[in-house]
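Following are the structures in question.
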Structure P
Amino acid sequence: MSQEEFNAVAQRIIKARADTCATGPISADYPHFGMDDAYAVQQLVNRDRLEKGGRITGYKIGLTSEAVQQQLGVDQPDYGVLFADMERRSGELVDCSQLIAPKAEGEIGFVFKNDLDCKDLTFTELLAEIDCFMPVVEIVDSVVRDWKINIVDTVADNASSALYLVGSRRFDPAGVDFTRLTVAVEAEGMDTISGTGAACLGNPLNATWWLARKLIDLGTPIKKGHLVLSGAMAPMVNIRPGEQLKFSFEQLGDLVLNAG
């Protein structure tokens, strides 16, 4: 692996996003790349975004399903970076012309009171630092044609994260059993899809703790006010222009995605 290869792949992803045009699998052209190489590419892509005025607002966690991890041959989740211009509001029209092959999934998002930079952060310390939580819809998208991806493809492409949709309500985490929170996804002509927090590494808090410790080790800790998307509670669904998707989170309200 060389810096020249990393730069070439990063530019390929940046161009695919700018042109809204899919590319072939990165993993097929660079079969020697591993996860560390993919993260090196992700950092270059995100550095370009920062240099163009982007601002980091948090992180997303992916591959929180053990079945999906086994399918991709990994034993841990992955993560990507959230930027301010990725945020959308519930009910807002989402412009699909700026996306390649978007899909959506319901998640729980956590916001933090302080920087999570304590070495060997304990689970108890993580809980104490949660300011609030909220239901979130993550819109994922892949630069790889037809979503024919493996772990290298998704990690290099910012863990396939494109946008995230939030509502206006925030909730106190005290006493909440996150394993039992549920989401149901409905759209005209589609069977309802549902899931629970238990689908996310057994508990959305488990995934969030994993990420917090991982980022501390990397020297890029979660910051005060950052939002962390903890992973899918139910299978992702395709987004089609002109369609409305409703994500009903039991006791937390609904989020509506209007695809334009």
Structure Q
Amino acid sequence: MLILLPPSEGKAAARRGKPLDLSTLDFADLTAPRERVLEALVELCEGDPDVAAKTLGIGTTQLDLVELNRRLRSAPTARADQVYTGVVYDALDFATLSTGAKRRANTRVAVTSSLFGLVRPADRIPSYRLSGDCTLPGLGPVAGVWREHLGPVVTETVGSGLLVDLRSGTYVSFWRPAGVRTATVRVLHEHNGQRKVVSHFNKATKGRIVRALLESGADPRTPARLAAALRDLGWVVEEDGSQLDVVVSEL
């Protein structure tokens, strides 16, 4: 099983640690495109900071993020599961997983990244700012770069197992599954008989689902078996082929 998570917009910066070394990251076949995106991002942020901010879609009051990107090659790194923050990662709470669950996370979880394509929880990366819908000068849309490279890597990693796709819409455009058994998960908030997707419920529940799967050790190989595993863990799940709807009424 491979669980694909979205990144977080906000990230925690490491205070100390070795600088980035792309050769140490998992998914070695992505090293070349990682270098291309990194080079384009650093070059942009070494130029006019106002132009860089506009390109990155951030305000002129956030020029510290431009500086953050400018120093990517020398900035300290930390484990990706410490760098990514936000609702999904707060709910998943990598730091408090059991020893077995942490071991499973390192082989069953990957985060989709605009800068690195995919990273494992234990990969050491710096904090950065690069949204999935960004277009970099001399490179083009970052989604287009990863669309060329993620397919073979994910397909090989999943093998005969199951891809559990929890990415948000922006990152789904990086690569659409083909040739691998896939389950997508949607979280619906039910209130007064009405169901709708609510961002906070969606993100928090996905984080808790991943945590529960890692702690249980479940390794389903089909969407139906994933649905059964989630029901065993206490979730209300409705199936529609490869799409699973998890229905929640409260956090």
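Supply the structure label, taken from P, Q, corresponding to mean count of other Cβ atoms within 10 Å over residues 140-147 with the calculated value 20.9.
Working: P: 20.9; Q: 17.8.
Considering all the candidates, the number was obtained from P.
For Rg and Dmax of the Cα atoms in Å, the calculated result is 18.3, 55, so let me know which of P, Q that is.
Details: P: 17.4, 50; Q: 18.3, 55.
Computed on structure Q.
If mean count of other Cβ atoms within 10 Å over residues 84-91 computes to 15.0, which of P, Q did it come from? Structure P accounts for this read-out.
Ranked by distance in nm of label points 7 Å out along Cα→Cβ at positions 20 and 188, structures P, Q are topped by Q, which has the highest value.
As an exercise: FRET efficiency 1/(1 + (r/R0)^6) of positions 52 and 236 (r between Cβ atoms, R0 = 35 Å, to 0.05), calculated from one structure in P, Q, equals 0.15. Which structure is it?
Details: P: 0.80; Q: 0.15.
Source structure for this number: Q.
Have a look at P, Q and say which one yields -11000 for helix-only ellipticity at 222 nm (-39500 (n - 2.57) for each DSSP H run of 4 or more, over all residues; to 500), as calculated. Checking each candidate, the match is Q.
Each value in this text was obtained by applying a stated rule to the coordinates, not by laboratory testing. Please read all numbers here as calculations on a predicted model, not as lab measurements. Cβ atoms are built from the backbone, for glycine too; each structure is taken alone.
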